[in-house]
Every structure is written in structure tokens, then in C-alpha cells.
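Take a look at the structures listed below.
Here, each number is a calculation from the coordinates, and none is a lab measurement. Just so you know, these numbers come straight off a predicted model, no measurement behind them. Cβ atoms are built from the backbone, for glycine too; each structure is taken alone.
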Structure 1
Amino acid sequence: MTKIGIVGASGYSGSELLRFLVNHQGGLKIELATSETYAGQRVAHVLPHLRGFVDIEFEPLNIGTLKNRVDVVVLAVPHKVAMTYTPQILAQGLRIVDFSADYRLDDAQTYTEWYHVEHTSSDQMQHAVYGLPERYREKIREAQLVANPGCYPTSSILATIPLLNNRLIELDSIIIDSKSGISGAGPKPKDTTHYPNRESNLVAYNIGKHRHTPEIEQELSAVADEKVTLTFTPHLVPMTRGILTTVYARLKKPLDTETLLETYSAFYSNEPFIRVLDKDIYPETKAVLGSNYCDIGLEVDVRTQRVVAMAALDNLGKGAAGAALQNLNLMFGYNETDGLKSPGLMP
């Protein structure tokens, strides 16, 4: 039995992890769910979809008692907050899966440049493992600290790495366009996510300065084995959840769609949550809604010799909580797909 404590369990990602965990057939047990806002209230009262599944109360966080209660802590808290908790938790011998961006980057200076705050536990950055199983499965198994990837980076990286792995594209030609549902901004109300402002409205934001850019560049550079600099533009679309990412890049030599699809299918042949779609079938967000799957499709624009690679995932599933459970399964020796083998919700 592995006892899990989720810090920040009432937020969108934390509550989604609770939902995935109730279907886990192995030995993962929800021991602790913290919430400063809802401390003392029953989880099922705050999150009614978990009624009959999770029978505990939200508690305030008491870091000093964690070692007596849990084996692993999931930090479902914002950046800047996670790095204030992590050293104390690791010092107790506990393992961590962190949803925030605090340990995704390799370099503290890069973190400061993009997040505009000094990193207070930069020594831990070098020991963290980037939590993308498709790249770092074996390292995740042994890790004490796993940095769960961002939702935009997950879709962007998965759509692009087969091209880089096979040296098929010009590195200076990569353009990534992503569109996300508004749940990625979290449950706290703000003008940008207020329903009247979002309904029937599509808008780009943080052009050229989105904080996920260095994360994407870091991981793609590791695949390419040289520096990758790209253009990343995110958009908010009037839906609750889901991401559709489109990657554009110039091919080094003429290729057709069928050949590239064979390349992708071979690359992901052993990945349980990557579905490479047939020719002329393109990813759609509803097909992965509520799941841990990432659907990938592509097309070669023969006229321009550019590849258009697309990935769809649920930003709260494979983009957050689903990935966390996949990592937890690896870390504690459970079947990697346990609790996660459910299809998307259509229509």
C-alpha cells in the first residue's frame, strides 16, 4: 500500500487526480487531501462528482506530520509555492510529484527570467526528473522529485520529438500554435476566464513570452542535441478543457504524409497513451476529454514542404493529473496504465 497526500487537492488538477485515483486497482491510497480554503469540509461536499468515492475531509497542510502519514506528496499548488514546500518534504525522505513549474527547468537563471522570481531551492533543480514518461520513464522510476510537465509543453513536445529524433526538420523553422480551454488558468476567478468574457471569444495571449516556452525549448533541444529556438503562441478558446496544438516545421528533404505517419507509429509503438491517427484523420479535443490519451495526427504540405503535426490532449488529464498518476505508477512499481485506461467522453 502506497499512501498519497495531495496538497492543494481542491483545485482543478488536484481534484482531477482524486478522480483518477478512485479507479486505481493497485495499492495507491488517498490518505490526505489538503485545502486551506475548504479545511474541515468533506471532499464530496466541495467536489460532488466524488460523492460515494472519496470519504475524507480536506485538511490544512501540516508539513511536519507528513512523514507519519504518507509515502508520497503530490504538490498541486502554483509555482513559487511548491519550492517553499519541497525542501522540507524531501528532508523527511518522502517522494514528490510537483504540478508546478518550479522544477521543470534545468537552470535557475532561466526560471528567474521567465517567472520573474528568484528560485529559493535551485539546488533541487538538478535532481528533479522531468515527468514525461515517453522520454524519461526509467529515470522517473527512481526519482525522489518528479516535475510534472506543463500541459502546453506536453502536447508540443509529443507532437515534435519524432521529427527531431529522426533529424527530419530544420530546427530554426519550428512554429507552435496551441489552443486551450480555460480550466488551465485554475479555479480562481479573473477577467480573462470570466464566462461573459470568454463565451464566443477566441484570443491569443502572451505572444513571444509565455512561460512554457523555455520548457518546450529545453526538452526539444535535448532531443535534437543542439539548441532549439522556436515561436510559441497560445490561445484561449471558449471551452472548459482540452488542448489542440499544431506544430509547423520545414522538412529537410521531400517526404509524404504516409511515410511520416509510419515514422510516428514506429516511434510511439510501445507508448500506451499515445494514439497516432490514420491518414486524413486529425486530432480533436472531445476524443481525449477526461482521459490520459494524447492523439497525434499530421499532414505534409507538399507545396511548401512543411509538416503540420497536431496533438490533442485534456489539459487536466494527460496535461496534468493523468500524467501525475502515470508517474506515480512508475515510481512505485505499479502497472503504468492502472487507473488510466478509460476513453474520452464524446459527444
Structure 2
Amino acid sequence: MASSSTGQMFVVTNFGESHGPAVGCVIDGCPPGLELSAQDVQHDLDRRKPGTSRFVTQRRESDIVHILSGVYEGKTTGSPIALVIYNEDQRSKDYGNIAHQYRPAHADWGYMAKFGIRDPRGGGRSSARLTAPTVAAGAVARKWLKTRFGIEIRACLTSLGDLPVRFEGWEHVCLNPFFAPNATQIEELQAKVDAVRKEGDSIGAQLMVVAEGVPAGWGNPVYDRLDARLAYALMGINAVKGVEIGEGFAASRLKGTQNADRMLPEGFASNHAGGILGGISTSAPIVARVAIKPTPSVSLPLESLDEEGNSVLVVTKGRHDPCVGLRAAPVLEAVVALVLADAALMQMGQCGNYGRAYAAT
């Protein structure tokens, strides 16, 4: 399908299905000379992969990445980089009973309406399994951004269902299975997920992603705004139903004097804009928040229709995340990295520079 590529200069094409032989991507436009190994990519894939705790799907995938092209003697060559991840633990039989039924809140009906055919095994192309190649491509973009500009991209959980998650520090995020930025709520989060899973239900989540060190000047006015590009890319992640940049909807409740980010010699006094004004980066941290819906695959019966239009009760078997948001942080980071890498190359192509740091004059 034509919608499987993203980016204008740092172009990523994503391929594969949840229960096919493999998933992967091709990156075209990565600058040459970047030191890159499979381990650079593997680190982020290991953070995203299933089966890492009892709170996520128990599908067992090693998610070992293979670099097939575009790297010679440990450095990128400027030619397309092909990355492949082989599927190892498909259980397609789990989907036999719903092969001809439309699962509520899934893409089944939309795919059938559009294409007249669908792959029901694990959701096929609409599965969150396809975020693995996105994370792989994002790892390459992230390394280039870090090496070239010192950009740091991090994401964390900010709420689990209706439970707010307090921010106490980024250092906590990698120490728990929830990507939670604190050490004081872990037992509470565990209990909430365990209760939902025991009920056979699922739950949604909200997350925040922050990119620090982005120079001012990236992005464009009107149709190619950096915030629009980020929102578009983040909305392309499975189960994401809302995106906010900076204050987002909360800005509508502020006065202009409250929302303005005053410019001081030492930097911006606040960051209500989330690092983007007029569609162009300001060099303040870029901040986005996303809302993720509950996992649509639940073991409780739900009313729906089959392909013949008959009423049915759908029960989804198999191994599913009780909260798909619990593995979303690495995906958000990857998507933001892809957008920023593309924006950096577009800036160089149009203006002959990579932007500038904050400097009040």
C-alpha cells in the first residue's frame, strides 16, 4: 500500500505483517559516514519487544535485527539501509475463530471495506508488531541526531487509565516495566494492570515525549509545520487517538500573558509552546503528549458482525497487551527521531545550514 513510506529526505519504508515471515524497513537518505552497528539498533528494539514482563503480551520474539545493506566497515554509505526482523513466535491458530468476524475497535472492517481482503492473523498489517521496524529505523535516526547535534529524545508514561503518574525524574524510566518516571508508584501500577488483565479487559494510557537540544529553525510555515509533521507521525502509531504539542488543549484555558514564553538572555522563561512556534523549532525542548486507547483485543465477548452481516459475539483469543501504552515509549521516541532527522536534512537542503542555537538579540 502506498502509505507505507514516511519522510521527504530521510525516507523510511515499512514492510511485513504480524504473522508473516518477517517485518522490516528500508531507510533511504541516511547521511554517509555514521558509525552504525546492529547493536545500536538492538538496544531500542529490546526496550520495545514483547514478553519482557508479565504486564505485556507473552508473545516471545527475540527481535534480533539484521542489517542487510547500507553499512560498510561499520559506517553508513549513503545508500539504502535495509533492516529485517524475523518473526519467530506466531500462533496463527489463535485467530481461526475470528477470521470471518469483525473485531470491535480493530481495523478489520476498515481493511475489508478498502481492500476487499485482509489478513486476520494478529491484525496483519494493522498490528502493533509493525512498530518494531519503526523503532529500528528510529534508532538509526536517533544515533545520527545524537552524534551530529547532541539531541536527546526521551519518553515516559504520564497516566495509566485514570491514574496519573507523577514525574520524579528521567532516571527512573528504565528501571521499571512501565516506563514510569518515578519509583514510588510501581506497586500501584502493577496492581492496576493485574486487575484489568484478571477481568479480561484492557486499559488506555497517556505518555509524554521530549526532544532536547534541537536547534532553532527546523520546520516550515503553513503546510510543512514541524508540529504538524510530529502530530501526523505520532498519530500514525497504533492505538494513538490524540496528540498535543506543548500545552495543547490546556492552552485554550490560558490568557495570552500566561501562555507567552518570554525570551530572556539565558533562554525562554517557560515552554508553553512545546519548542515550536509558527511551525518552526525555537531551540526550547520539543514536548508532545499522546493519548493511547485501550487495547481492542479483549477476552470478554463483544457484539459485532461477521462478513455475511450476521450478529455475532466476538471473543479474541491469543496473547495481547492489557495496555498497549506500556510498550509505547520507545515507539514515540523513534517516531520523533525520524521526523527530526528529516527536518534537519530539509533545513540543510533549503537554507544551507542546520539552524541555530537560542540567542536573544
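Here are some notes:
- If distance in nm of label points 7 Å out along Cα→Cβ at positions 30 and 310 is computed and equals 3.5, the structure in 1, 2: 1
- Structure (1, 2) behind the derived value 2.5 of distance in nm of label points 7 Å out along Cα→Cβ at positions 118 and 190: 1
- Structures compared: 1, 2; top value of mean count of other Cβ atoms within 10 Å over residues 158-165, i.e. the largest, recorded for 1.
- Cα extents along the principal axes in Å derived as 67, 50, 38 - corresponding label from 1, 2: 2
- Which of 1, 2 leads on distance in nm of label points 7 Å out along Cα→Cβ at positions 166 and 222, largest value: 2
- Origin of the derived value 2.1 (distance in nm of label points 7 Å out along Cα→Cβ at positions 134 and 262; candidates 1, 2): 1
- Highest-scoring label, criterion being relative contact order in percent (Cα under 8 Å, 6 or more apart), among 1, 2: 2
- Source structure of the calculated read-out (distance in nm of label points 7 Å out along Cα→Cβ at positions 14 and 62, 1.7) within 1, 2: 1.
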